[in-house]
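J.: Next up: the structures, one after another.
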Structure I
Amino acid sequence: MRPAGVKAVISDGWANGGNGTADLARAVVGMIESGQNAYKPLYDWNLPIEEKIKTIATEIYGADSVEYAAKAKNAVKSIKALGFDNLPVCIAKTQKSFTDNENKVGRPRGFSITVREFEFAAGAGFVIPIVGDIMRMPGLPAVPASEGMDIDNEGNVTGLS
């Protein structure tokens, strides 16, 4: 236990899979069951969808406000009509900045994020506001490797690594 009361647990799940995270899982369960944590949700799931997004944007990212593109405004109406407004929110944005602009690094101030559209993970139970110009399949390069591959008329393949 550290002076701040935080227990550090090594997890080597990358190398050892589930067995490598067993100690961490036990520590998390132990902390929860101890009743000594101060967890509280960031927002009430019963808030309107716009309030949930605003809470995340202002409390976590430090934004001053949230704006909605026309497509997103129409989607908010659909979200409410479908009853999805009681679902939690998971904002998809660049990992490079607290803003929706990957070029604004550090801890910017005085900015607004713009929700351009929504997706739904109905099975998982999330509404996903999409903000900024982001690649939606994480881990993929900006230029796919297939762009450098070719096959000639004789069947010779080039560009494989």
Structure II
Amino acid sequence: MMSESVAQPRIIGLLGGVASGKSFVAEQLQKLGAGKLDADRVGHEVLLLPEVEAALKARWGEQVIGREGRISRSAVAAIVFARTDEGRRELAFLESVTHPRIGVHLREEAQRLSTAGFRYLVLDAPVMLKAGWDSLCDVVLYVDAPQQVRLERA
């Protein structure tokens, strides 16, 4: 007796500048039946992992721990988005801790959505190329809009 295999869904990656319309395209694809892989949501979840919390606390101390005793995203952002060489180094550290774990979670989410019957998934991930998550995609679409339109939206 042969086991029934579940076809892997096709993953559509979305790239584009700020306010280019990526979220709109993602919504339209979802209306057509695609599942969504949300890298931002997964990134927030990864910050809650004990090993990530421990690594960030070891690097930056109590200043990144919020009132609830968890990582404060705003405190981390103040460190990693500083427009200095140090800020760029700290961002690289954060990405080295989080990006591999986000990739693992995106793969797990894709498997879960496949099991739920989705044939297509859309990946909306602003740092997709930098993080290497484009390797998850069967096709990558670039969404663009005129600069004036993007400025108005932003």
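Any read-out appearing in this document is the output of simple, stated calculations on the displayed coordinates, not a laboratory observation. This is a predicted model, so every value here is computed, not measured. Cβ atoms are built from the backbone, for glycine too; each structure is taken alone.
J.: Identify the structure, out of I, II, from whose coordinates volume of the Cα convex hull per residue in Å³ was calculated to give 233.
T.: I
J.: Let me ask something else. Say we calculate mean count of other Cβ atoms within 10 Å over residues 68-75 for every structure; which of I, II gives the highest result?
T.: Values: I: 15.1; II: 12.4.
Largest one: structure I.
J.: Match the computed value 1.7 of distance in nm of label points 7 Å out along Cα→Cβ at positions 12 and 140 to one of the structures I, II, and report its label.
T.: II
J.: Identify the structure, out of I, II, from whose coordinates distance in nm of label points 7 Å out along Cα→Cβ at positions 20 and 108 was calculated to give 3.5.
T.: This figure was derived from I.
J.: Where is mean count of other Cβ atoms within 10 Å over residues 60-67 largest, in which of I, II?
T.: I
J.: Can you say which of I, II returns 3.7 when distance in nm of label points 7 Å out along Cα→Cβ at positions 36 and 84 is computed?
T.: Corresponding structure: II.
J.: Using relative contact order in percent (Cα under 8 Å, 6 or more apart), single out the structure from I, II with the greatest value.
T.: II
J.: Continuing with this model, one more query. To which of I, II does the computed value -7500 (helix-only ellipticity at 222 nm (-39500 (n - 2.57) for each DSSP H run of 4 or more, over all residues; to 500)) belong?
T.: The read-out was computed on structure I.
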